[in-house]
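Asks: Please go over the structures that come below.
Throughout, read-outs are computed from the coordinates displayed, never taken from laboratory work. These figures come from a predicted structure and were not determined experimentally. Cβ atoms are built from the backbone, for glycine too; each structure is taken alone.
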Structure I
Amino acid sequence: MSDIQGRVAFVTGGASGLGLSMARTFLSRGASVMLADRDAEGLARAVEALSKDSNAVSSVVCDVADAGALEEAAQKTGDHFGKVHIVANNAGVGLGGQPGEIPLQDWRWIVDINLMGVVHGVELFTPLIQSHGEGGHFINTASMAGHVAPGGMGPYNATKYAVVGYSESLKAELMPHKIGVSVLCPGWVRTQIHTTGFGRPSNTVSLEEAQQDPQFQEMDAVIKGGLDPDKVSDWVAECVEANRLYIFTHEIMKIGIDMKYAQIQADYEAIIEDGRFND
């Protein structure tokens, strides 16, 4: 997509964080925006703030884990703006833990939001984008954890790896339809991602209680030292217009990518040297 101006964007997780910043950036570049989030109060505040500078913004309350709710949101977007070009599948949550200690209901919770939320967005909006023939673009929010997996974050890493792989497939599949795909892979950004785990089904600890925990305080400090989401969103818009597949944000984290692929290369060299698979 060479130009965002005049397009219509649908943004999930739009009440705060990167979703809200992406909406702000798209509006500043001349697009219309439908914000989607399950947080009705936060959504109302976001629309009020954005409406001070633009009347091209609206909102719909929905949970991306609920395909029916997202289908209704897609319909409302089309009814309100006439068409949709850009879909930012951005809503997501965090979850960590050690193997054997993570309840399966929590696994299903994060998969339903982080992975199936993206799948729902792609499956429901692809026909709408194809219908007007003007092309479009999907932005699927993953993470650097979708390329380099830190310990203690298995569920989060698994869903983000899945989003990266899914986006790579979509790039080839949607290209003939003039629909681009980008996968956003940020490092630390100043959002509330570290508090989302308190919404998991098995949680019994309040945010207020957790804030007294030194581990939480340490993570909170790391997040607060992260990138400004508006800075990330400006780069996202540039990458969409340049039709980039991977959107990275932290130059220093390339070290992890290099180390990973050095290990892959070394393990491939091992089978070459062994010779038994060289038929």
Structure II
Amino acid sequence: MAGTLYLCATPIGNLEDMTFRAVRTLKETDLIAAEDTRNSIKLLNHFEIRTPMTSYHEYNKIEKGKKLTALLLEGKNIALITDAGTPGISDPGEELVKMCHEAGITVTAVPGAAACVTALTISGLPTRRFAFEAFLPSDKKERRDVLEELKDETRTIVIYEAPHRLLRTLEELLEALGDRQVSVCRELTKKHETVYRSTLEEACAYYKAQEPRGECVLVIRGKSREELRRQSQKKWEEMSLEEHMAYYTDQGVERKEAMKKVAKDRGVSKREIYQALLQREEE
């Protein structure tokens, strides 16, 4: 019978956030796969966990993933941990989870800390809907594409960033999204945890004068639906009424239906569009 892969969340800064279940699971499994064994050994020693450990990271995730999957198929139980937080979120754990599902191996989670959710909940920004982007891509073109996609994102946006890249990222976000509310969450759960609430423009000025330290999570307000509606209306209003009608009729939309669509785009009644078109035809 195959073993089970346990995704064990570990603290993101405060060791007291380790759960009883995580400690027990790490002690009882046959093997612990860790993103950075040198870092994780400190955690294991603190909780007197003597389970053997092996490395599993971005650069060996395919080869090591196959070996771990084979061990699981032999009946071994394996715990996966990341440097900090929940495995599988913005780390190579997602690849191992995929391999296990494809091999019919049971995967379960031992939940705990996650920086993205921790930052979101203390940000003071809307939490009902959010888009998690992790670290923005390092590739310039891919990065531009992602920022372009985020321009009209209505959900709260959560982004990870290292301190030495924080200012550059804030400036890029300001240029791409315009001036939005942002909460810069630093050193989460640690002694010097801070939440700097401002706008993107103010944050750029602040971090030009104050060098950031510690890993950061940016929580950014999404664009309001009202703003999107105004933008859309402005685009249509820049067209003549005839051009707007032609936009739909050229696609094969019947004139009557096209008038209905034009009226909706412009936020007016269908009757107003009909009267305006009639008046222009009579001129």
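Asks: Quick one: volume of the Cα convex hull per residue in Å³ came out at 157 when computed from one of I, II, so which one is it?
Replies: Value 157 for volume of the Cα convex hull per residue in Å³ corresponds to I out of I, II.
Asks: Can you spot which of I, II the value 0.95 was calculated from, given it is FRET efficiency 1/(1 + (r/R0)^6) of positions 184 and 264 (r between Cβ atoms, R0 = 41 Å, to 0.05)?
Replies: On the way: I: 0.95; II: 0.55.
Among I, II, the structure yielding 0.95 for FRET efficiency 1/(1 + (r/R0)^6) of positions 184 and 264 (r between Cβ atoms, R0 = 41 Å, to 0.05) is I.
Asks: Related question: Given a value of 1.7 for distance in nm of label points 7 Å out along Cα→Cβ at positions 32 and 80, point me to the structure among I, II it was derived from. It would help to have the intermediate numbers written out before the result.
Replies: Details: I: 1.0; II: 1.7.
Label of the source structure: II.
Asks: Given a computed value of 5.9 for distance in nm of label points 7 Å out along Cα→Cβ at positions 192 and 248, which structure among I, II does it belong to?
Replies: Working: I: 3.1; II: 5.9.
Answer for the origin of the read-out: II.
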